[in-house]
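S.K.: Heads up, there are several structures right after this.
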Structure I
Amino acid sequence: MTMFQKFSLSNLVFSRQRHAVWRSCANPFETQTKVLRYLVDKGRQTAWGRQYDYNKIKDYQSFKEQVPISTYEDLQSYIERLLHGENYVLWPEKIKYFSKSSGTTGSKSKYIPVSASALRDCHYRGGRSLFATYFAQNFDSNLLLKQNFALGGSRQVDGIGADKYIADVSVILMKNLPWWAQLRRSPRFSVAAMAEWEEKLSRIAEIIAYQDIVSLSGVPSWNLVLAKKILEMTGKNNLREVWPNLELFIHGGTSFVPYRSQFEALIPGKMNYLEVYNASEGFFAFQDDLSRTDMLLFLNGGVFYEFLPLSELSKESPQALTLAEVELNKSYALVISTNAGLWRYLIGDTVKFTCFNPFRIVISGRTKSFINACGEELAVDNAEQAVKAAAVRCQTAVKEYTAAPKFSQTTGIARHEWLFEFEQDPADLLEFSSILDEELKKLNSDYEAKRYQDLNLLPPLVIRARSGLFYDWLKSRQRLGGQAKIPRLSNDRQVFDSLLALNQ
């Protein structure tokens, strides 16, 4: 097939979606107003809507005044009613699918409702939008002609009810893909949704190692585990030797910054990388421009966005902002109202706006993933950039890491302890630690101030993790695969100390 024929095929399939993306970007406030109006109209038909008197909601101001900002704990009793068969509780549809998540540390299970509307108008429309913008930049793409691989989670057995389907959101999405998309996806669904993670990786490797794979997608860390298994099995030196036509890796779930150098070593030559912000709660943003690293906010997927200044998080009545009120390069906690019945839901992620025309964002961290032992306010985006710079300068590669504060029992002064699993160890661990400290000072003025003459915060202590430590930690908690990950930063030592105990 010629380049022109490939372009004609992709244009035929995705041109309508591409124009829809452009229209929403050209009219962002009007688009979001329509989304809110649609959500409120649907919400009037639910138990939640009756409780908060949705019949009296006329505009955003009245919506904000009548409906409180909610956490999962606030919505949990409503979701349990859905799980036990009650309908029209949060959204006027029968909810069959629930995405199970136990959070970053695996501490507590959450069941996120996934409605038919959310699948159709949010997740799948978001995916089509991503591919529409990708094909517009890659006329000769083979994604519609060859096999595409997505590494997802698994279905869960919970005994909640025969009519409920509990799984990682990636499995729910794969199960409901249209037939034409199923034709170009590998492996078959029965393998992709296997519950036993290590067995699943082996089965997947045996299948896709001998197919003509053109795209990969999923969490970077787990794709690296699979890639190394395939190279070991095939005896090849890199993935380009396994899949000569590989052109795209779609990643999400965690920052790609620490992993990029490893992927570039595994896949030499031209390769495209696209970040997507797709969670159990919805499809929120995607990288629409290969020359940029930020993501286009997805405005017409049935999600209404609000943005909570971090200074409001601890207040009894926090005041969120609309899209028209945000500022550039400032972190906000993301608040969403969705077409699955999550109302003014504090999802737990923080984002920064990098551009207003159109609205583009980067994920800057988690509302519970930070270190603030003495006012340094160290966020994940600072840590990712500093770790990358230290790795480059020390000519090493970082596989995984986490950090937490520790206070001296004698002086009471804090320091940050960092636990690093390296792909290859730095020649001098003290030099790596010193550069990390230096880079953090450049990126964070609060950190720099607290580090002044070691008066409030001592230099960081870097501890080398044994090979496979982070994998073993997740395995010990039955959290292998899917979206499972360890927090980069924690303000307490619960996760850090449990990792240290395994670091023998």
Structure II
Amino acid sequence: MGLVMKVLRICLVLVFAMSSFKPVSVYAQQEEEIKDEALKKGVYLFRQENYDEAVKVFQDAVQKQPDSSLASYYLGLTYKRMENYVEAKKYLLQSLNLKPKIVGALIELIDLLYRIDEYDEAKKWIKIAEDEGIRPAQSKFLKGLTCQKSGEYEEAVQAFKDAADLDDRLKQSANYQIGVCYLRMKNLDQAKDIFKEAFALDPNSEIGNYANRYIDAIDRKQEVQRPFHFSARTAFEYDSNVVLQPDNTAVITGVSDKDDTREVYDIKGDYTFRTEDNFASLKTGYNFHVSKENDLGRYDVVANSFNAQGNLSYEKVLVTFPVNYNHNIVDDKNYLSTVTAGNVDNIMVTTTQMAQIGALYKYNDYLRAPFIEDEGRSGNELFAIAGWYWFFNQNKGFVNIRYTMDRNWADGTNWEYWGHKVGLGVLYPITDKFKASIMNEIFFQDFDNKNTLFDKYRTDQTYSICPGISYEVMKNFEIQFNYTYVNERSTVNIYQYDRHVVSIGAEFKY
């Protein structure tokens, strides 16, 4: 909205600097008619933007010359510049009821009524301006702004087109406002086409710059709203601790190599079904993941994930109901399947800040029998989520803080715990193609029962940091570099480890 208002101010300045059929400005015409020295002084102060002094001069002039339309006009105009719209309206109306009528007073009154949302009265005076042929192009442009602000977008589009036809100097401003109307009518294709026309008319102007920014925003929005999305990624990774070997090697036996390189492949696809008004939608998707260790083959992973998410979109709230099924195979044997379902809500607090709250249920089914019953990790898990996003750089970057409370009811007594996770993430667009990110997490786990294998209570603290950079080589294709460090501390030594993962990859997105 801030972008629209900035451009609107530019357009209004342009409109009031022009006259369709008069070769000079309204102020120059009126100055020639001014005989009174006091009015001349007031006009001088007005032009110097010394409105406090000017208003005193014009108040005195109106008191001495109550029949002077010119004195009432300038007093109303000065009040308008001071944003005292009640008094401005009073004296602009008064000037129009006196003779000779001031042409500029009618145009200024229409603009004032538009600003204070008195649409019906504004339209009444616009009709008078149209009937009397007073500055047709300006009148049509103001009609377009009034209709646009009151939600009559089709009428606004026609009025802006008429204004551009009457005066070529208004063409870029009119095209820009037509584009805004099409946006509000949710006609993205027509909006983009008309913004392109506005940009082409003068790429170096402020309006051209704003139009180009809208074109980029529409492209991003259309990409998001496209029903089908697909991505394919491949990466080469080095992992310093594939087997999660503890720091204290005295507590384990039989483990030699722990580091390895691997190839990773990911394929993702999703399709979204939407209602015509975009209020409700259903996003369905499938993800396929393979990681192939070059030496430690028994840690090869194949994962299949099926997901669906129902969405309800209100004005500032997106209500989602995600459901996911994931199945993992390790070393060619079934390892784990999970089902997740719940509700996550995104709430736009301001244009740049979003709150996130939600709750998720997850069932973990470990498909290999534990060597003792107490080590059984299958069971139910419940998450409560709260987060906050700050968007910047036209929503291309963000800062995110997220808190998750995790309650795990595992079948085995050794794996029941309460967990608390705090995350901080930043995505920073260095350029349009070059982006940097960093994700940090701290995860605290407090296990309910004394560990039956080690005869002590277990408490874990896991710290992770993942900086990364990506560069878009060409449209929809980028190269990526990521580094991940994980440090897990535990009161049970066998669960303490450090891990470094370096990844270089490439991804195609459609």
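S.K.: Work out relative contact order in percent (Cα under 8 Å, 6 or more apart) for each of structures I, II, then name the structure with the largest result. Write down the numbers at each step before the final one.
M.R.: Values: I: 14; II: 8.
Structure I gives the largest value of relative contact order in percent (Cα under 8 Å, 6 or more apart) among I, II.
S.K.: When mean projected area of the Cα convex hull in nm², for residues 196-299 alone is calculated for each of the structures I, II, which structure yields the highest value?
M.R.: Values: I: 7.3; II: 12.8.
Going through I, II one by one, mean projected area of the Cα convex hull in nm², for residues 196-299 alone is largest in II.
S.K.: Something else now. Once distance in nm of label points 7 Å out along Cα→Cβ at positions 372 and 436 is calculated for all of I, II, which comes out largest? Walk me through the numbers before you get to the answer.
M.R.: Working: I: 2.2; II: 5.0.
Going through I, II one by one, distance in nm of label points 7 Å out along Cα→Cβ at positions 372 and 436 is largest in II.
S.K.: Starting from the value 28.5: which structure in I, II was Kirkwood radius over Cα pairs in Å calculated from? Don't skip to the end; give the middle numbers.
M.R.: Working: I: 24.0; II: 28.5.
Answer by label: II.
S.K.: Assuming 2.0 is distance in nm of label points 7 Å out along Cα→Cβ at positions 268 and 308 as calculated from a single structure, say which of I, II it is. Display every interim value, and only then the final one.
M.R.: Numbers: I: 4.9; II: 2.0.
Label of the originating structure: II.
Where a number appears in this text, it was derived from the coordinates with a stated rule and is not lab data. Given the structure is predicted, the values throughout are model-derived calculations rather than measurements. Cβ atoms are built from the backbone, for glycine too; each structure is taken alone.
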